[in-house]
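K.L.:
Okay, got some structures for you below.
Bear in mind these aren't lab numbers, they're just calculated from the coordinates by the rules spelled out. On a predicted model such as this, the values are computed, not experimentally measured, just so you know. Cβ atoms are built from the backbone, for glycine too; each structure is taken alone.
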Structure I
Amino acid sequence: MRWNIFEKPRGEPIPPPPPQEEMSEPHELLKDLKQSPDTFREQAKEKTEFKDPSIDLIFESPKIDSYTRINYSIPEYEGRELRPGRRLMFEIPEEFKRRIIRDVILRHRKSSKYAVNIGSDGYDPSGAYSRVELHNNNTGQWTSWKDPAGYRTDKFAEPRGAENPEEEVLHDWIATVGPISADAVRVTNVGENPDLSISNVHGLEVVFYPEFKSINFKEQIYTIGTKFVDLDKKELLPEYGAGEFNEGKYTGAIALNRSGPTLFELGKDPGPETQIENGGLVIKLESGRELLNVEIAIGDTEHLDHKNPETYRNTRLGWAKLWVGVRRAKTGNTEWFIKNANIPPQGVIAGGPHLENSKVEPGDELIIESRADASYVMGWRLAYK
């Protein structure tokens with residue numbers, strides 16, 4: 001993952017980020033929220049129900065993509081403009097409100113008309129930043145995401161075209177803020193310039209942990225020390241055998257989209273009923289079952305034999321994007337359910353097929369690809385029912 005301005009390690013010679021000021025809390029948000037067939041509604045129409053006047057839109061009735069994922073899609077091609085101090089609210093459906101949240105994926109960008117005065121080094125003095133928070137079902141409090149690697153938690157909106165918004169994966173909530181079941185998510189623009197710190201939000205996805213007692217797992221670990229979360233065993237923190245902390249030495253990992261040599265030993269055997277094909281990983285699926293969830297422990301930091309002036313370490317931060325899907329034996333087509341997700345230095349990215357497509361037929365295979373850059377799979381886990 002390539003870090004944006006204000007998201008680089010401390011000590012680099014860049015201007016400091018704007019401070020994370022406390023936002024005024026809304027009063028009992030969503031307490032009286034009523035279901036509506038509309039995808040979203042204007043906040044101005046129901047100010048009596050929501051005491052926070054900074055909310056622009058309330059999104060309801062998301063598309064349920066899979067057993068573990070819901071998707072709020074914003075229909076405007078340009079996305080929804082969000083100005084500093086303004087918020088978007090996303091209501092979580094009733095059947096998901098008791099589930100533990102794993103990841104939140106924000107699709108956002110900055111339009112070219114606001115991307116002015118950007119320096120040759122990429123520094124944006126009027127950066128637009130999105131803060132993502134969950135409304136805790138149990139405490140009634142709002143909780144912000146925290147980056148497991150210690151980087152800035154507010155996400156920088158990169159200057160991009162409407163056809164290519166960035167997908168920010170705010171991963172491993174349970175690892176940094178603890179188990180949270182939520183009834184709402186909110187996104188706040190915490191930029192400072194009222195005229196230029198404007199973002200365009202294109203959508204939001206929420207990924208939940210499955211209900212562990214009702215499913216069966218199949219798991220493969222390549223890098224020693226890698227471990228997935230197990231809520232039933234109260235193992236709440238994922239563990240990684242490599243990543244930024246050891247300067248990208250993913251020993252034993254399966255490399256994706258890499259043709260050259262590495263400075264550490266890669267894994268050569270991807271495991272039973274698994275193969276490397278065209279730089280990607282192909283896993284044979286168990287026919288007759290439902291594939292509910294896929295977890296990939298992965299990273300894209302490249303280990304170098306010299307100190308990088310950008311990172312001040314023997315590393316290069318990657319640009320890799322993860323794609324995961326099911327290749328159907330009958331048609332040869334791949335149904336992608338994780339698309340263009342940013343790969344961090346170390347993290348678990350999860351998703352699953354659409355509910356209507358979760359049944360595995362004979363010969364179906366799981367395809368895992370890394371695009372735009374190389375990445376390293378430290379392990380994977382499949383959840384079946």
Structure II
Amino acid sequence: MNNKFKTIRMHFVGSVVPAGDESSSDAISHAGNLCQLGLIRGFTDTVVELIQVISYFPNRIFPVGKRVYFSGKHRTLPGDIDFYAIPYLNLPGLRAITVNAGVLLNLLVNARRGDVVLFYNVTIPSGLLGLLLRLIRGVHCFAMVYDIHVPGQTVPDSWRWRFEYWKHKWLLPRLDGVIAITSKILFDFNATNNGIVVEGGVAVLPSAIIFSSLARSPSTFTMVYAGRLNEDNGIELMLRAMARLTNAELRMVIVGSGLLSDTVKKAAEKDARITYLGVISHSEVTALYRGAQLLMCIRITKQLNTGYFFPSKLIECLATGVPVLTTRVTGGSFDPAEYAYVVDDETDQGVAAGILESMKNGAAYNFAKGEKARLFISENMTWSKQCLKISHFLLTKIEIE
């Protein structure tokens with residue numbers, strides 16, 4: 001490697017939605033968007049010079065969504081970073097074609113030989129563009145792979161999703177490098193020789209304070225879940241656990257939207273201890289966390305094949321200092337059981353037992369457990385630290401010209 005050059009010119013390709021636009025479409029993954037925004041901020045103090053962010057702005061495809069055409073956006077992000085949301089036809093078949101054509105055209109014009117193109121996931125925009133640009137422009141192509149769907153598990157067993165799965169199998173070993181959310185992706189997709197694990201991160205950490213909810217031993221015990229209301233996030237397990245538990249002091253607050261929104265609404269109508277708030281801002285979610293005694297992160301790992309996911313929400317929850325109840329998910333660099341209550345029995349009975357264990361241990365024990373987790377995240381998993389790790393990885397894989 002030529003060490004006298006200190007800057008990596010990077011083009012970031014993903015599905016970024018700028019702050020203030022998050023409510024414009026229900027197709028936006030708020031966890032994924034927070035991750036990408038954290039990355040963009042985190043690269044500020046590294047050897048990476050972020051030239052531009054090229055984004056596919058998510059929308060439900062017509063006619064499920066109302067837009068037939070997305071006209072694109074051009075903005076300047078903090079740090080004077082150019083942001084381009086690619087215009088596209090929001091129609092079946094044509095969406096992927098027009099998004100990929102727009103990304104390719106942009107990079108053919110703006111990318112130089114030796115630049116790094118970093119994809120956040122490789123479905124849309126397609127990571128195959130990176131190999132084409134490497135051939136034509138001489139760029140270095142990397143991908144952050146933060147979810148891979150297994151057909152018949154978390155997505156339909158259709159030709160489209162089979163193609164995407166096998167595209168990952170073929171593509172990942174051929175990239176210059178892979179930043180994966182779990183070690184299982186690197187092993188199963190033959191990318192151990194050109195990959196590292198980065199499970200996610202947090203952009204802002206709360207100060208080391210005693211959360212009022214833990215300090216005052218309140219008369220109620222409030223649990224909070226914020227995220228997609230889908231089967232793989234354990235929504236039905238949490239609701240059945242609440243039905244099993246008769247403790248009058250229990251409260252469960254649920255935030256988010258998804259396929260199980262109606263299920264949550266009906267549960268809240270039947271049980272006054274359950275509150276459903278729908279979609280709220282991230283600052284409002286943070287305020288809810290501060291008033292909670294337990295945060296819920298019940299990712300299904302046994303009934304569904306979710307081995308190529310890692311709930312980045314877990315990192316956010318651990319960073320708050322509030323105790324967390326989670327299933328035994330793992331990315332590869334830490335064991336959740338060291339910092340959270342872990343459910344091995346992925347049934348309503350198992351989740352209920354985890355809730356009761358946290359209640360029984362009391363405020364002082366739970367505060368100590370939460371503070372241990374908060375300190376671990378602050379020392380190891382802020383986006384500034386994760387981006388230093390990523391930038392070092394990039395330097396080991398390329399010759400900067």
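K.L.:
Which of the displayed structures (I, II) returns the greatest value of Kirkwood radius over Cα pairs in Å, for residues 181-316 alone on calculation?
P.N.:
Details: I: 18.8; II: 16.7.
For this comparison of Kirkwood radius over Cα pairs in Å, for residues 181-316 alone, the top structure is I.
K.L.:
While we're here: One of I, II was used to calculate distance in nm of label points 7 Å out along Cα→Cβ at positions 301 and 333, giving 1.8; which? Intermediate results must be reported in sequence, preceding the final value.
P.N.:
Values: I: 4.0; II: 1.8.
So the calculation was done on II.
K.L.:
Between structures I, II, where is distance in nm of label points 7 Å out along Cα→Cβ at positions 77 and 357 highest? Working shown, then result.
P.N.:
Values: I: 2.5; II: 3.9.
Largest value of distance in nm of label points 7 Å out along Cα→Cβ at positions 77 and 357: II.
K.L.:
Still on this structure: Given a computed value of 13.1 for mean count of other Cβ atoms within 10 Å over residues 261-268, which structure among I, II does it belong to?
P.N.:
Details: I: 13.1; II: 17.1.
Answer by label: I.
K.L.:
Ranked by FRET efficiency 1/(1 + (r/R0)^6) of positions 125 and 285 (r between Cβ atoms, R0 = 41 Å, to 0.05), which of I, II sits at the highest value?
P.N.:
II
K.L.:
One of I, II was used to compute Rg and Dmax of the Cα atoms in Å, and the answer was 20.7, 62. Which one was it?
P.N.:
Details: I: 20.7, 62; II: 21.5, 66.
Structure I accounts for this read-out.
K.L.:
Matching task: -11500 is the computed value of helix-only ellipticity at 222 nm (-39500 (n - 2.57) for each DSSP H run of 4 or more, over all residues; to 500). Pick the structure from I, II.
P.N.:
Working: I: 0; II: -11500.
The value was obtained from structure II.
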